[in-house]
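Below, each structure is written out as C-alpha cells.
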Structure P
C-alpha cells in the first residue's frame, strides 16, 4: 500500500560510509568526500587489495588522499575508500522551519537578511540595519536608524535605565560616566567621575549642584570692613553658599576657563570729604573693573553714606582670582563698608 500523508522533512545529512574513484594509471591524489584526521581513519582498497596506511597512501589537509604509486586504470571504479572514523558530520534543516538550540558558536561572520544584522567576526564589529559597520568612525556597534528610527531601552515605570561609560570592573569605575533616566521621578541625569552632576526633572527644570556659584557677606556683627585706607581688601567672612568650594579668604578662584557673572554691592559710611575721591573695584587676574567713583572735592560736608555696586560678565581663565578693593586718594582712613555688603558670582558659560 502506498504511503499516505505529508512527505517527511529532511532532518539529517549523515556522514558518508564510502567513496568510490577510478584510477587512470597516472593520478596519485584524490579528494575525499569526508574529512578525516589520520591515515588509519579510512580503509582503502585498490583492485580488491587492501592498502597499508602511511605506506601505500597518506592523508593530508583532512581531505587529500595521496597514493605512493598511481592506481591502475582497470575498467570501472577500482578504488574504494571506507570511512572508519569520520570527524565531521553535517546536519541539514528545512529552510522554512524554526531551528531551536540551547547554545551555538559561529567562527566566521554572521549575516541576517543582508543587513538586518551583520557580525564582522574578523574585526569584532556589529552592525544593525547596515552591512558595513566598518565605514563609521566609532564602529564596534553601529545602528542605522533611518528616518525617525532609534534605540529604545525598555524598563518598568519605577526603574532606572542608564547608558554607562566604564574604565574598570569594580566600584564606580563601572560607570565613571553615565546618562541615567529615573522612571519613578521622570528625571534625566548626566554624571562624570562616578557622580551625577546635571539633572532635569519632570517639570523640565535643570539643576547643576556642582556648578561654580557663591554668595559671601561680611561676618555678622563685625560692622563690615572699617577705617579703610587706599587699597584695602573688603572682607567677606561668611559664605551663604559655595557650591564648588571656590571661594576662600575673601577671594573667588575660577575652577575652569569661562565667562563668570560677578556681582558686588556695598554701602559705605563715614566718608571723609578731605579725600579727593573714593571708589570700589573688582580686581581679577585679567583686569580691574571699576564701580562709580565719588569726586569729593565739591562736597560741603561728609556724606552720611554712599552706595557702590559692580555687575560684570568677566572673562576668566582657570585659577584666575577675583576680589573687591576699596581705594581713595588722600584723606583720613575712616570710611566703613557695612555688613549689608555682598559679593556673588557664578559660571555663566
Structure Q
C-alpha cells in the first residue's frame, strides 16, 4: 500500500544537544523497564556537515516492487491530480529518470524491494513555490538531500525492523532538473558536546554567509541573492541528527535564529570555574555531605545537596576572586555544577566499584 514515509524532523541545535546527551548516557532498562542513564560517560566531539537549506517544499519519491512508484509531500501521498506545487506532475514527466535513480540506490545498497521501500527526499523549488530567496528565480527543480530505506511491514513489526539511511550524494540527473544539494557547497562544523555553545558563532557566520549570497542561486546565474540558511547533519551510533540555522532576510515572519555568543567570555568563565573548583574542595564538600568519617555512604539521592554545598563554599571563600575576574556566581554556576557532578561520579566508581 502506498503510504507517506515522512522525512525526519529538522530540530533546533539545543534539541540535538539534548538528544545526543541522552543517547550517550543511556545504558539500558531496569527491572521496571525504566531507562537507565550513566552521566559519567564522556561526551563526544562530532563533525556536522552543513548544506544549503532551500526555501521550497518537501518532495519524496518512493518505490517498492509491490506498489511501484509514488510521490509524496511532507504530509501525504500526492498525484498529478492532487498535487503539491507541481511536484507529482514533474515526477511523472521524469518518471524514467527517477526510476533510474531508485534502481541505482537498490544496486549500490543491495535493497530487497519486495520487502522494502526506497524513498529519495529532496526540496522542490523554483518560480511560484516560495518568495524572497534567490532560488525563486529558478525553473522548478528538485534538489536531493537524503535517501531512506523502510521495511514494508505493519506498524508493530516495523518497530522491530527500523528504517535506515543510505548515501545520497551520488544521485543526480541534471538534464531532468534533478540536482544534488552537496554540489553547492558543504560547511563542516566541529561541536564539542562538553561545551557546544562554543560552536555557535561559527554556525552563525556560516549561516550569514549563505544568507548574503545563496550558493545554489549563484550557480544558476543569480548572484548576490538571498539564501535561507543551512541544515547540519551527522550520523552518530546509527542515528541521524539534523539541525537548522536560518537567517531572517528571506522572511517577514519571526523565525528562530541562533544568538551570537562571546567565545572569549565563555572560555574565561570555564577557566574561572576550574580555578575555584580544585579537587581538594570537591573532596572536602563530599566528606561534609556524606559524613564518611562517621560511616556515611555516597548516595546519588544527595547529589544535589553535594553540588549545592560546593557552590555555597565557593560563594563563601571565593567571592572576591569571582568579582575580580568580572563575573558573578550565576555566570559560573553551570560549569561548577558540571565539575562537581563529574567528581561525584568519579568518586562513586572509586568507592563502590560500580
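So if we calculate Kirkwood radius over Cα pairs in Å for every structure here (P, Q), which label has the highest result? Intermediate values should be presented prior to the final figure.
On the way: P: 30.0; Q: 23.7.
If we compare Kirkwood radius over Cα pairs in Å over P, Q, the biggest value is for P.
Taking FRET efficiency 1/(1 + (r/R0)^6) of positions 193 and 305 (r between Cβ atoms, R0 = 35 Å, to 0.05) as the quantity of interest, name the structure among P, Q where it is greatest. Numbers along the way, then the final one.
Values: P: 0.15; Q: 0.85.
Biggest value here belongs to Q.
If distance in nm of label points 7 Å out along Cα→Cβ at positions 209 and 273 comes out at 2.8 when worked out from the coordinates, which of P, Q was used? Can you show the working numbers first?
Values: P: 5.5; Q: 2.8.
Source structure for this number: Q.
Taking 0 as the value of helix-only ellipticity at 222 nm (-39500 (n - 2.57) for each DSSP H run of 4 or more, over all residues; to 500) derived from one of the structures shown (P, Q), identify that structure. Please list the in-between numbers first.
On the way: P: 0; Q: -11500.
Structure P accounts for this read-out.
Among the shown structures P, Q, from which was the value 12 of relative contact order in percent (Cα under 8 Å, 6 or more apart) calculated?
Values: P: 12; Q: 16.
The value was obtained from structure P.
Matching task: 14.7, 43 is the computed value of Rg and Dmax of the Cα atoms in Å, for residues 97-152 alone. Pick the structure from P, Q.
Q
Rule-based calculations on the coordinates, nothing more; no lab input. What you see is a predicted model, and the numbers here were worked out from it, not measured in a lab. Cβ atoms are built from the backbone, for glycine too; each structure is taken alone.
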